[in-house]
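Listed below are the structures to be examined.
Values in this text are rule-based calculations from the coordinates and carry no lab data. Note that the coordinates shown come from a computational prediction; the quantities given were computed from them, not determined experimentally. Cβ atoms are built from the backbone, for glycine too; each structure is taken alone.
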Structure P
């Protein structure tokens, strides 16, 4: 096995990542070492590299939390993974396993949770260490590049739909038909929901229709809330907001029908303007949803393995990462970029 690897490292917040040759990590007890085959690039990676959030990673660090690869070494005591397994290393790197949230199967909000590419080095490297109890086991039939976006964007979209509580035959509004939204539409259709796609781009809305959305609404044309309520007979039972836009958040609540649920997964800057009178008078639920649990991951990947969900991907080499980040910052990534380590 190689003793050194290439990795993209954040050495200063807000500065370009530095391509470094580094030692391959040594696997310890309770760990596995994964040789990276592909790694998706998420907007969260850009936030991490810029140090945008209140709790910042410790410099230097390697981002990337959509890594798929093959286990090449197994530490002492590991029982849940073997050499040769294809696994995914998601945002939820590990959790304590014994707090009230972990015991309830809600490990994503564990106070001691660690996060890949943030508090632990991630997948923008040729090798990465992982906790075998928290990796995703990739089903047969899914390639590494196909699976990479699903362990974050797919998982986040799928869990968000579940959190709306919308039932088969009911309406869900999906705000933002980008990297998360185009997957959310596919999951929603596979779950038996009627979909109203909401965006500012007619091209994306046309794509949403091809993916199965019954209705597409461009918010720059007329009154989007009135259009949605007319199309759905009173508003959406569930609203999933993937767009990182405060106006999308405000519109999302207005698009919910009485007793509907609005789920937030996008993270725009600023404070969320909540129309309190409408929320109270119409008994609307507003809920945050944070990626998904290990159980959600199994379900989300199963839909893809069955051919019901497929990410739109663009393959790029690791060396193109800074250019990809620049495109992300300027909204110039229509779906999901995946780093292809075979390249």
Structure Q
């Protein structure tokens, strides 16, 4: 009897730790776009699957899309406060809160989202995150391919924005619209179609794929065909959630919160955007308007005041804006992503 008990105890001691490790922790990840569109299916979901596989199943990631757990602008605080373990954040939705990161939003800085994502990550973890995202663990950068201006009527010149209401991608783009004499209409991405249909907005700055993701082709059939701006979302993690992980699981998360993973998650979104652009070109009801070289230079010149505004906001935080800007440009150049 004693030998049988010893044998049974040995079996239990061998099996129980393995079973416990097999579902060690479940982490909740919240984002605010529909589950079936590119940022989710080609970026967030493959990343989460890779984390689970790399941990041999000891990390489970439960994904909540489409603002199920909170509005888009609230996602940073949701991660900070531990309402969720991971949150997909658009820093530009809370204008002025992340002044260093806002440099990534200035038009005509980066011309490639995949290489740009790696460049932004390498730069931001040194020059930005310690100063303005110290409340969370910064994980990856997730931009779309350079987006552009989509409108009800043809626009190829900056002066043609004057008098129009435009839904901007983020706070920096809102200021740019204002500089051009337009009226920024601030609504989250899932609410853009309604704003256009009601006439609240006449144009939108969006990535190419969003025309189909949010069913906007019937509202804004005119498209400015140039790389215009980036909106670089980021994934952040609650610090306490990270600290509770085992050393092995921390290693898995660390390996998935890297410049290389920023490029990987950006690739799927980029591919989807480029496919959407090709689809728009093939659609006789859609018109892509390529600006002349002179018009491109006019757009770039019109955006220059944004740099000075950005410097002022960063210097006001006691940071060296010139050094941060130089480092950002150097990182873009090192990764072949400079406009």
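What to note about this one:
- Structure from which 20.6 was derived, mean count of other Cβ atoms within 10 Å over residues 31-38, options P, Q: Q
- Here relative contact order in percent (Cα under 8 Å, 6 or more apart) was derived from just one of the structures P, Q, and that gives 26; the source is Q.
- For helix-only ellipticity at 222 nm (-39500 (n - 2.57) for each DSSP H run of 4 or more, over all residues; to 500) computed as -14000, the structure of P, Q it came from: Q
- Comparing distance in nm of label points 7 Å out along Cα→Cβ at positions 103 and 143 across structures P, Q, the highest value is found for P.
- Each of P, Q could give mean count of other Cβ atoms within 10 Å over residues 199-206, but the derived value 22.5 comes from Q.
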